[in-house]
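Q: Below: a set of structures, written as structure tokens.
Values in this text are rule-based calculations from the coordinates and carry no lab data. Since this is a predicted model, take the numbers as computed values, not measurements. Cβ atoms are built from the backbone, for glycine too; each structure is taken alone.
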Structure 1
Amino acid sequence: MFADDIRSFDRWARYYDLAMPGASTASLSAGLDAAERPVERLVDLAGGTGRAAVALDVPDRIVLDAAGGMLARARDRGLACVQGDARRLPLGTDSVDAVTIVDALHHVPDWEAVFAEVARVLAPGGVFVVAEFDPATLPGRVLVAGERAIGFDSQFATPASLVASLSAAGFEATVVEGGFGYTVAGVVPKQGTE
């Protein structure tokens with residue numbers, strides 16, 4: 001996350017779940033269904049208070065976030081937590097079945113590095129599920145302006161441009177759900193199927 005964004009999320013951690021709607025379990029589950037392997041271990045990048053991870057029916061769920069205040073809330077929910085940077089994941093190669101990032105990619109710098117790290121830690125056939133906001137929609141334009149007004153250095157992508165970026169990073173990517181709040185799933189190809 002951008003440094004100023006991290007400080008803001010640390011300050012707002014105790015109120016975050018009151019202000020933000022719950023994660024769309026249906027669209028995240030549909031994204032996880034794109035995996036070409038059983039999803040037993042999931043990492044929720046920039047997972048904050050764990051509102052998305054706690055809603056998913058996966059045996060082993062880990063929340064990774066740069067904001068310690070947010071992770072304290074996730075720990076209160078009984079979730080495993082790791083404070084870290086999505087560009088340098090403290091996880092082994094091929095060690096997880098799914099990675100999610102919900103309503104947060106726009107706060108993370110250097111998407112190429114993030115996508116490379118996600119591809120590294122995902123086992124072949126694993127899936128990267130991204131839930132984001134479409135800046136080309138009217139509510140998206142309002143959100144972009146609002147985030148700029150409060151000082152966030154957010155970077156948004158349309159569904160099509162995110163699919164293109166994930167495809168360029170080696171994922172087999174597709175839009176799972178469109179609209180203002182959209183979901184994209186990118187699968188790491190199994191060896192010999194590229």
Structure 2
Amino acid sequence: MKYFFLISFFLIFFSSLFSQNVDINILKKINLNRNKNLDETYRTISNSITPVSIGIPVGVLCAGFIKHDSTLKNKGMYIGASLLVSAGITTVLKFSINRPRPFVTYPVIEGSMHAGSPSFPSGHTSDAFATATSLSIAFPKWYVVAPSFLWACSVGYSRMDLGVHYPSDVLAGAIIGAGSSYLCYKANRWIQKRRR
């Protein structure tokens with residue numbers, strides 16, 4: 001619980017340092033100068049978050065059961081727990097801070113995708129980075145790490161390109177996602193050590 005408050009304080013402090021003018025200026029450059037022919041591609045990348053983030057831990061867990069491999073089961077549960085912790089922190093922050101979406105505050109921003117919840121932090125990005133980080137920790141091979149983070153960064157960029165998040169929302173989401181995975185990794189190691 002103390003980590004939650006520490007992370008929350010850090011994110012709120014960091015976002016206040018990241019001036020609103022800088023935030024909106026970066027977003028304008030990304031959103032207003034985008035190639036609109038790629039909008040559908042970026043929507044597909046954004047929409048990949050649910051099937052990928054749920055499919056990976058379920059797939060790893062199922063593989064563990066099929067192979068009767070307790071290590072693989074443990075990795076699947078760790079990846080799933082990382083996603084749940086990240087989603088929980090993100091949801092609490094979203095509705096506590098209640099920042100309007102950029103296209104609501106700045107009508108010049110072209111919101112190219114439906115977005116209903118508050119803006120800060122980006123839930124898509126936090127889920128993507130939780131998945132990428134936990135998958136990379138569980139399977140530390142370059143052919144897992146590189147595509148995982150390439151996908152997570154693409155999800156974050158897509159949220160700005162589509163005009164539904166500020167850069168600070170995406171940055172905070174990445175920090176929450178990666179941080180949640182690291183905390184779950186440490187907690188998992190502690191639990192395993194206690195069991196031995």
Structure 3
Amino acid sequence: MESPRIRPLEPPYPDEVQKLFDLVMPEGVEPLLLFRTLATNSRIFPRFMRAGVLDRGPVDIRDRELVIHRTTARCRSEYEWGVHVAAFGRPLGFSDELIRATVEAAADDPIWDPRQALLVRLCDELHETATVSDDLWRQLEGHFDAEQLTELIYTVGMYHAVSFLTNALKLPSEQTAARFPQPGEPG
């Protein structure tokens with residue numbers, strides 16, 4: 001297994017760092033490797049920790065997680081995809097087939113309901129073109145208001161940035177995280 005490119009911060013953590021960890025980590029759970037690595041940069045770390053979208057926002061949590069799963073899968077960030085599968089996808093009741101589909105299925109795959117298919121298309125279009133076509137935008141407006149659409153686009157962008165970090169820093173998967181499905185594995 002490769003080592004991360006930047007050595008993560010080790011406990012005991014400075015008070016200001018611990019306070020930021022406490023914003024997102026359950027009590028008694030060691031901070032994620034990503035957070036401990038970013039904590040080595042006192043300028044970026046506070047901004048990153050306050051820029052998230054994991055609170056109760058205007059987007060349904062299942063929609064938000066589908067967008068995060070698809071975005072991190074498209075960016076090939078097994079680290080972040082695996083964390084979200086374990087921490088959110090499985091607890092939300094995402095089936096093994098749906099989780100696998102976030103990595104492998106096209107937007108027109110029958111596994112997706114119509115709303116999910118639009119979200120997958122949104123992730124794919126933003127990933128491929130850095131914009132949203134007029135046709136997709138009109139369809140999205142039938143399901144989401146302006147505040148939700150803005151948050152969905154922000155989420156895709158945020159998780160591109162997270163994927164860039166996890167990939168470029170060569171972060172190994174967390175012990176409890178899922179791994180990308182392998183060819184031939186049952187779905």
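Q: Suppose semi-axes √(5λ) of the Cα gyration tensor in Å works out to 29, 19, 15; of 1, 2, 3, which structure was it derived from? Before the final figure, lay out each step's value.
A: Numbers: 1: 24, 20, 15; 2: 31, 20, 12; 3: 29, 19, 15.
It traces back to 3.
Q: With helix-only ellipticity at 222 nm (-39500 (n - 2.57) for each DSSP H run of 4 or more, over all residues; to 500) coming out at -16000, pick the structure among 1, 2, 3 it was computed from.
A: Details: 1: -10500; 2: -26500; 3: -16000.
Computed on structure 3.
Q: Matching task: 21 is the computed value of relative contact order in percent (Cα under 8 Å, 6 or more apart). Pick the structure from 1, 2, 3.
A: Numbers: 1: 21; 2: 28; 3: 35.
Value 21 for relative contact order in percent (Cα under 8 Å, 6 or more apart) corresponds to 1 out of 1, 2, 3.
Q: Another question, then. Which structure, out of 1, 2, 3, was mean count of other Cβ atoms within 10 Å over residues 67-74 derived from, given a value of 21.0? Intermediate values should be presented prior to the final figure.
A: Numbers: 1: 21.0; 2: 13.1; 3: 25.6.
Label of the originating structure: 1.
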